[in-house]
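K.L.:
Structures follow.
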Structure I
Amino acid sequence: MAKIKTCFICQECGYEFPKWAGKCTNCGEWNTLVEEQKVSSKALSTSFVNTNNVNKPQSIVDIKSIAYDRLDTGISELNRVLGGGIVKGSLTLISGDPGIGKSTLLLQAANNLSKRYGKVLYVSGEESEEQIKIRGDRLGTLSKDLYILSEINMQNIESHIQNTKPIFVIIDSIQTLYNSEISSAPGSVSQVRESSNDIMRIGKTNNIPFFIVAHVTKQGVLAGPKVLEHMVDTVLSFEGERTEEFRVLRTIKNRFGTTSEIGVFEMMENGLEEVANPSAVFLEDADFQKEGSAIIGLMEGTRPILVEVQALVSETKAVMPRRTAVGIDTARLNLILAVLEKKLRIPFYNCDVYVNVVGGLNIEGTFGDLGIALALISSIKSCEIKLEKMIVVGEIGLTGEVRPVTFCDRIVNEGSKMGFKNFVIPNRNLDKINYKDSKIIGVSTLKEVVNKVF
């Protein structure tokens, strides 16, 4: 009888080792190697050989372009993030912290799709049918074409899909599925990889879109092998705190649309509700003239958003002053502090610095540099900004200049709709902006900003 060959696979990166070791030399993680049965190369070669393959190389100019047929989820914020809706035959991966609302969002989307298009199958490996029914009663998602299946065996799931013939399938979650042909436990690298291959084959051959829920590690990154992200068409990340009301849905990867859009939701008793105007929500309790506060404008995809940035600077006797940033990159904060110390001679070396973006939004890019700088100056000097209802937009360079930002005209337009009267923007953005009811202040250096604002 032939001896069964085994190998040790890292559960973090998927790297294979012939024998056990305490540390993975590929990713550097400790105690992540698990023994799994090795599939022979002969079995792999026979399983992937297709003798009827008649595909031939074609010139790219001879290939006809096709228009993707999308399904409307009935949730405009989700449609925005996906690029207009769910593409038929696509695989979408959604991840987020436990309790953030992934299953709630997908159950609401599944209910809308079943009412509009037909049968939808919700496969859960973590909850029973009764538990999902209880959540459905609370959310009001009780369409007769929404089918619930509690199953973790991949072969059984495929059989139910063939019998039900749904137009949309949700897998919750990929870490609970297992393939009976693989000897390792559910959630291992081999099981996640093989289950993903099966889902991709079912979805592509039957033109069925899949939504796959994935767990995250304690560091906040996607659990499982990195190949999982490469296989799917779209990767979504659900961000927010369980104690906060607002949730932000971001696109990390999208083969059928942009990756710069975000969707904003509010967690209510009857489920997740869309936030059509995030600026009004983030500025709901804002006091536009107080020490250490500034209103900044930024772009998230094609959507302008106004948020409040708060800074607190306090003197400290510690040898190493503390730098804490929530919602912005700490490296970006250190860069702004260095420019303020060098160009404006403001001492931050003996002060603790805390910066927070109100509402839990994470700022990406350089739109908020100038607003953060003004909030820091206002806090350390203990003085309020003189201009009423002011929005600040601009990037700060290492030489102390204020550099232009893209789509500044859209941010000013959004601010005008929200009732703001004063706008501090880079000089090089003045050409595209012309609003009679607003005061547009163009600046080119940090010193000029301080003189005009304070």
Structure II
Amino acid sequence: MIIEREFDVSIKKISIKNFKNIEEGELSLKTGNRPGAAELLGIFGQNGTGKTGVIESLEILKSLMMSLRIKRDFAEKIYKDKENAEFVFELELQSKESGDLSYSVFYGFKLSQAQEEIFTEKNDIQTISVPNIIDEYLKIPRTGKTALTITISRDPNTLLSATPKKYFPKLLKKTEGPQTAPLIIEREKTYDKSMSYLFSSKFLTFLNEFEEEDSKLVFLIIKVLQSYAIQNLFVVTTRESALNTLGLLPVPFNLHHKKELNYGMFSFDLGEYKKVPGTALPILRKLVSQLNLVLTQLIPGMELRLEEKGTDVNEKGEEVRAVYLSSLRGGKKFPLKYESEGIRKIISILQLLILVYNRKGITVAIDEIDSGIFEYLLGELLFLIQDGGKGQLIFTCHNLRPLEMLSHKSIVFSSTDPNHRFVHYNGVQKTNNLRDLFYREIMVGLQDKPLYQRTNNSDISIALKLAGRIDYEDSTT
């Protein structure tokens, strides 16, 4: 039987249908060139061809497996006039102690749009769209045996289905008849909150009642996946970059301190002192020390300094201390807010890159990883992670330097075909420069699926002149 802490988890495949501008797309994340090597997947392509949709799908996955609400605006991101968006994630659980013990697990669900009435500040009733989860399931293939599948029903009289039925006799018996009503009510309450029922505490408590081997396996795998989402799956969206622009610095972390794993996010207002619980200070000090080891190599002559002052007590009676991040260059210290956005971006994601380099079982997804970062430095960093890292890094990028540094297996392009959004470049030889091949594809178009929707310079020039004429005519009337 599996034990939760004995497994590293990684994502093998992502399948997306009818989400944002992805009508259908599939990505394989098993790109390592050797066993145990880091798995990098860079997604490149024209604006509006589905790159951010991949990162957002992982954001949804993380929220559902953590039993958190998914963001309300996802209700508006179902493709055109489709009823549902569909997601399937294939995940791999690999034993840390035994290389022979592993599980491939499929977690799938559909995202639909529901209507909800809320009261405004003026006490008016307003109807808003909210995301709704349907057809949620977990499938566990097994060598030499039929796959185990748990599917959460939305039938008002049925809680779930479990196959093969012969492996779940006690569980299925408990979900029949009037005794199921309270469970069904709880299921609907959970889905009304735009949350997963499969990963909810209520369902896990229910599932844990059964000592059947297969029921227990399902329970423990859900617990492993939940732990992975909480501790080891990190998703950095463009919202974090926007916070950086506004002078806020979110720094996600995962660190051991006194043999305990600590994880979460420190968020700094770069113009103010931040009050930190005394218990968190040793972790923050360790984080800054760890960042400095790498930061001084990336940006020669620069170090972070953690300023500490005063001791206070918060509302909970806990001791807190005010802290402040500053930059030290050439012996001179000044507030970190005066560093460039690019440097602050590096600081905000650096601990995640350290994790990917050092730990198997870590998955980091970053949207627009190149935003503000010098292209040569970015290429070197990604090459080093591919060459010596252990975890998973999924990123979107517009800068093409990584095409010259990474294996073509680690690169996928978003095509202009919404029915086949993600493609690898065909016919790449060891001596080829993938960046040159991509430029050639843009100019000539040799692939089965076009990677660029051509623009016409003459038409653009005329449009620019016409736009200026509208402004001129308005200023003279």
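K.L.:
Which of the displayed structures (I, II) returns the greatest value of relative contact order in percent (Cα under 8 Å, 6 or more apart) on calculation?
P.N.:
Working: I: 12; II: 18.
Answer by largest value of relative contact order in percent (Cα under 8 Å, 6 or more apart): II.
K.L.:
Related question: Out of I, II, which structure matches 11.1 when mean count of other Cβ atoms within 10 Å over residues 256-263 is calculated?
P.N.:
Numbers: I: 18.2; II: 11.1.
It was calculated from structure II.
K.L.:
Quick check on the output: 4, 17, 23, 21, 18, 12, 5, 1, 0 is P(r) over Cα pairs in 10 Å bins from 0, in percent, derived from one of I, II. Which one produced it? Walk me through the intermediate numbers first.
P.N.:
Details: I: 4, 17, 23, 21, 18, 12, 5, 1, 0; II: 4, 17, 24, 25, 19, 8, 2, 0, 0.
Value 4, 17, 23, 21, 18, 12, 5, 1, 0 for P(r) over Cα pairs in 10 Å bins from 0, in percent corresponds to I out of I, II.
Values in this text are rule-based calculations from the coordinates and carry no lab data. Just so you know, these numbers come straight off a predicted model, no measurement behind them. Cβ atoms are built from the backbone, for glycine too; each structure is taken alone.
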